[in-house]
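Just so it is clear, none of the values below were taken in a lab; they were calculated from the coordinates. Bear in mind that the values here come from a model prediction, so they are computed numbers and not experimental data. Cβ atoms are built from the backbone, for glycine too; each structure is taken alone.
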Structure I
Amino acid sequence: MMPSETRHLVLEGWRSISQSYAVINQWLLLTMARRPELRLSVRDLPYANPDWARAKALFTPDDEQTLSSLPLAAAGEHGDATLRMTAPYDFTLSPQGRTVVFGTSEFRIVPPFYLAGQPDIARLAQEPSFFVWAPSRWSADGFLRLGLRQEQVAMIPLGIDPATFRPTPEGRDAVRRNMGLRGFTFLSVGAMTGSKGIDVLMQAFAAVASQRSDVTLFLKGADGLYQSAHLLDEAFQKLSPGDRQLVADRLVYNGEGLSMKQMAALYRSADAYVSPYRGEGFNMPVLEAVACGVPVICTGGGTTDDFVTDDFALKIQSRIAPMMLGGMVGDQLVPDRDHLVAQMLAAMDREGWRRQASVAGPAHAALHYSWDTIATRLQDVLFA
């Protein structure tokens with residue numbers, strides 16, 4: 001593009017924390033900052049929780065320098081388009097250009113407490129400059145149920161940085177040694193909330209451990225953002241005494257804040273990634289694990305159906321059940337515990353499939369889900 005064709009994009013959101021919306025925002029900023037056709041301005045918004053712990057070095061020193069040197073949007077400054085990533089979702093229209101708001105719908109509904117204020121959805125549904133970016137078909141359904149039109153809900157997935165999240169043996173043995181990982185290691189990453197299905201995972205793992213002694217369950221929480229350790233303990237205490245003993249002897253937990261590079265090394269330390277989720281807006285850790293060459297086991301019927309294939313993923317049978325959230329009836333997935341046990345055992349036994357997954361997964365992620373690819377699709381929505 002010639003300089004006169006440069007588009008001004010204002011990105012409103014969070015930086016300097018490892019919360020998922022902030023991580024997405026920062027990867028997009030890094031990707032779009034490399035594009036000569038864009039002029040970026042950043043507007044930092046207040047964190048949803050003022051107690052969230054800031055992260056010192058999530059990205060490489062060069063990337064951290066790029067993020068910190070981006071120009072701030074002045075008060076009253078508006079671009080040719082505005083991309084907003086915050087929670088609760090702020091549907092306020094920018095005075096000029098398109099307004100695109102990122103949002104997830106973990107249970108296929110958007111209850112009132114997900115929204116800032118009381119936006120007039122009927123009016124917004126007729127507004128040609130207003131769009132929602134939903135990262136999965138499941139999430140998109142929630143915004144359609146809210147009353148928005150199909151054409152203003154852009155279904156664009158999330159991405160990975162192939163240079164960071166990639167398969168390499170570098171550091172694997174050191175991570176396993178430092179974390180005390182022994183035998184076949186199952187990994188799961190998340191806030192440890194009920195929607196992640198950690199209770200189901202621990203029950204299934206106990207059943208696996210009763211048959212295979214040389215196994216480890218590695219859980220990665222986020223104590224700087226959520227009460228992950230406390231939530232994990234609550235789920236652990238609900239296990240039967242026998243299951244508690246089986247799990248306790250083989251459980252490794254880490255709730256520290258880690259950089260993107262450290263997270264990639266953590267994924268690569270595992271033999272399989274497991275996510276028996278009940279509700280997700282996208283499930284970025286599954287994609288990151290895939291990109292690192294780790295075979296995955298995840299709930300079937302939900303958001304991950306959009307981006308996993310049988311070449312590198314085993315799906316857990318599930319059913320949809322109603323649930324209440326914010327006075328509304330939503331949908332949650334109920335993963336089958338016995339089928340999860342069978343899939344975990346299958347992942348252990350199918351060495352050839354794991355080798356295939358370690359190649360097919362990263363190729364699939366890099367080809368279809370790089371942040372560069374996602375940013376190009378997003379620009380089409382922002383400036384079409």
Structure II
Amino acid sequence: MNYDIVIVGGGPAGLSFACSLKNAGIHAAIIEKQPLESLSNPTFDGRDIALTHQSVRILKELDVWRRIPDECISSIREARVLDGPSPYSLNFDTRGESIDALGYLVSNHDIRKALFEEAQQIENLDIHTGTAVTSLTTAGDMATVVMADGQEFDAQLIVAADSRFSESRRMVGIPATMLDFGRVCIVCRMEHDKPNDSIAYECFHYGRTLAVLPLKANQSSIVVTAPMSKQDSIMSMSEAEFNQDIQTRFNNRYGDMHLISKRFAYPLVGVHASKLCTTRFALVGDAAVGMHPVTAHGFNLGLSGQEILAKEIINALDKGTDIGDSRLLKRFEVRHMLDTRPMYHGTNEIVKMFTDDRPPAKLLRKLTLRLANNFPPIKHVIRNKLTESQSGSSFLPPFLR
């Protein structure tokens with residue numbers, strides 16, 4: 001079969017890219033190794049995504065935002081960053097701004113479901129599930145994918161969105177830097193006695209990080225980041241032990257806290273591809289850059305990257321030029337690299353500083369928070385990058401993961 005574009009990976013990046021091209025008049029395919037049921041009815045996986053204003057704008061333009069129920073969207077109106085046992089915090093809010101929230105929290109499975117529902121409405125999109133790409137070749141005027149079920153597709157362009165451990169990326173020989181942080185992210189939801197007042201907390205305790213992110217109805221999304229060696233002990237805690245542990249580490253701010261979901265553990269590995277394109281091939285989403293969650297930008301970068309590529313393709317179609325042209329792909333690469341490369345390395349430096357418990361690092365952490373809190377120009381820049389309510393590159397500081 002012949003397609004204009006083949007998208008490898010039916011996760012959020014691949015689905016949003018397909019939705020971005022729904023009115024472009026192209027024939028596209030998505031190849032996803034998960035079964036159809038996993039795409040059409042994804043289950044809760046513990047991950048709640050902090051969306052910037054730019055990401056909400058993109059989802060609205062894709063007609064996806066309207067598919068997410070209001071009760072599943074929580075506003076983040078204030079954020080506080082704490083270091084160690086000190087009560088001092090770096091604070092961000094929307095006072096003096098033309099926006100009513102710093103960002104919005106939505107469950108990963110709700111976003112995936114909404115994207116799939118929209119993608120299903122695209123007339124010229126074929127979604128192939130339950131099969132994987134076994135080989136991939138590119139040439140001057142055509143690219144080809146062969147799947148495990150024996151099907152073979154030709155396309156003008158192949159776009160890989162198949163996770164930070166992308167097999168497609170390997171097949172075309174694009175290397176990537178990988179950083180294993182040696183830590184695990186344990187996520188869940190908890191209910192508590194006192195309201196959260198739409199405040200997000202990032203508590204950089206020594207040896208462990210605790211994020212408490214506001215949901216509705218006296219509920220919060222909990223993110224515990226700890227050394228990998230602590231995973232078994234945290235996951236094996238009884239509910240009562242875990243409840244008391246989180247409540248104590250959070251200094252009883254919300255009163256009694258108790259689990260209302262399972263706990264999910266995710267090893268933390270950062271990935272950045274050395275380049276984002278080659279002959280008739282491009283990378284988006286985590287296949288391009290997989291971030292440490294401390295800056296909350298994995299999903300947001302994935303959305304912005306696919307939008308950059310989609311706009312280049314739409315522009316080429318308007319001009320009647322080749323959608324797999326190397327110059328088009330290079331323009332996408334340069335623009336997305338300008339966002340992702342400093343973000344990736346900057347995030348890794350933040351992680352390094354705020355997980356280093358040696359005395360000099362502790363002092364630097366405290367000085368950094370106080371400088372950001374008491375120097376208005378710095379705080380204003382960080383807040384603008386945080387909200388992405390203005391155009392330009394984006395960056396979320398470490399209170400939204």
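A few points about this structure:
- Among I, II, structure where relative contact order in percent (Cα under 8 Å, 6 or more apart) as derived comes to 21: II
- Structures I, II were shown, and distance in nm of label points 7 Å out along Cα→Cβ at positions 109 and 141 at 4.9 was computed from II.
- Set I, II, criterion FRET efficiency 1/(1 + (r/R0)^6) of positions 85 and 125 (r between Cβ atoms, R0 = 35 Å, to 0.05): the highest-scoring structure is I.
- If you line up I, II by FRET efficiency 1/(1 + (r/R0)^6) of positions 205 and 277 (r between Cβ atoms, R0 = 41 Å, to 0.05), the top spot, with the largest value, goes to I.
- When distance in nm of label points 7 Å out along Cα→Cβ at positions 245 and 365 is calculated for each of structures I, II, structure I gives the greatest result.
- When distance in nm of label points 7 Å out along Cα→Cβ at positions 149 and 341 is calculated for each of the structures I, II, the largest result comes from I.
- FRET efficiency 1/(1 + (r/R0)^6) of positions 261 and 301 (r between Cβ atoms, R0 = 25 Å, to 0.05) from the coordinates reads 0.15; which among I, II: I
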